[in-house]
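The next part holds the structures, each set out as structure tokens.
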Structure P
């Protein structure tokens, strides 16, 4: 099994603080903190931060995509703010979202920033989402150059996404040339549902793509690279 992220590292204290300062200056971050405060955020100071920067190679429908991925998980007292940045040349995609634990301790609400507006997208029972650990195998290369220019390299996968996925990939799944069968994790289950949606409504159906992102979002804490790869491919087409 290969890895979606081919090289990268978790940020050291200096680079983490540099990223955190940049995030805090951005309007979407301020908007989401204001919304969280209105909804019951107890303290807006980050208790801990997990941050990562790496290089992702994704081959989809014969097209190779090489991009930089940066993500940060900012743990607040009763909330978790997620930041994702995908960079490919001059193109940049940024995502801000958050999970807020209600004061009763039994419900959690997800918020996302879209078009400079904070939207409440889901409220579910709390099941330890704020304490999720990353379950992906991410390279942690101490010599990784975070400022390295992206070069064209051969994609390590062209059918199923690395990590043992059976349904995530352009020709991966029950009706693909590879994969199929029982999904290995919730992200894989989302991909299977997406395959079935495309089969019913047509390829690149925008609502199918929106449903895929919404399905994968609750698992972005455990599988940040897989989520970011899905988001980078389908966000522009989601309606």
Structure Q
């Protein structure tokens, strides 16, 4: 990971590390807002008070909010991937890219890969948000920590780790299936489906093969969750 980081900086410059940051910010702004808003709204549909929430309800709400938010925000995900793959923003910027995708590929192009994206989001959000709520609740109820920034930090750190542990096997399987699809050129597939790919990887390479690339994944999800939840909790306290 460090070798790749140094090589990119040396060959392409520091700016290359932030290639496609504008569409990435757009994606997080839309996906993240819908995700957390849907999650909180769904919880209040099942129970009126936060004290009455259960792990099962929170997991269900997390899965549903992950699917809904990722499906709605999928065009921003497509835009982010295309612009990052180009290495630099082409003429016209984000709007130019968006219009180009729509004109050349239609509405389907903007929702390409939505099923895989929704499946991953269901797992990640179905783990992260309930783990955050559960950790925060237990820390406060223990009496050792109140509803403070330290509680929010520990809860967000825990949920980031849980999210990375849950999502990494999905990312490994998705990457392998996409690579095989692009290389086989009509030849017979080695995998019957997502589950078969996961089981074959586990059987042939061992359990830890499903966690290749875990550290870069956690180094992305961990800080993101800490910054997000610390900011979110402070904003909730504002009297607007």
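All of the numbers you see were taken from the coordinates with simple rules; none came from a lab. Given the structure is predicted, the values throughout are model-derived calculations rather than measurements. Cβ atoms are built from the backbone, for glycine too; each structure is taken alone.
Here are the numbers:
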| item | result |
| --- | --- |
| Label whose coordinates, when helix-only ellipticity at 222 nm (-39500 (n - 2.57) for each DSSP H run of 4 or more, over all residues; to 500) is calculated, return -26500 (choices P, Q) | Q |
| Which of P, Q yields 1.8 [distance in nm of label points 7 Å out along Cα→Cβ at positions 159 and 175, calculated] | P |
| Test item: semi-axes √(5λ) of the Cα gyration tensor in Å, for residues 127-198 alone calculated as 42, 10, 6, pick one of P, Q | Q |
| Comparison of P, Q - label where Cα Rg over 2.2 N^0.38 Å is highest | Q |
| For P(r) over Cα pairs in 5 Å bins from 0, in percent, for residues 15-110 alone computed as 2, 13, 19, 17, 13, 11, 9, 7, 6, 2, 0, the structure of P, Q it came from | Q |
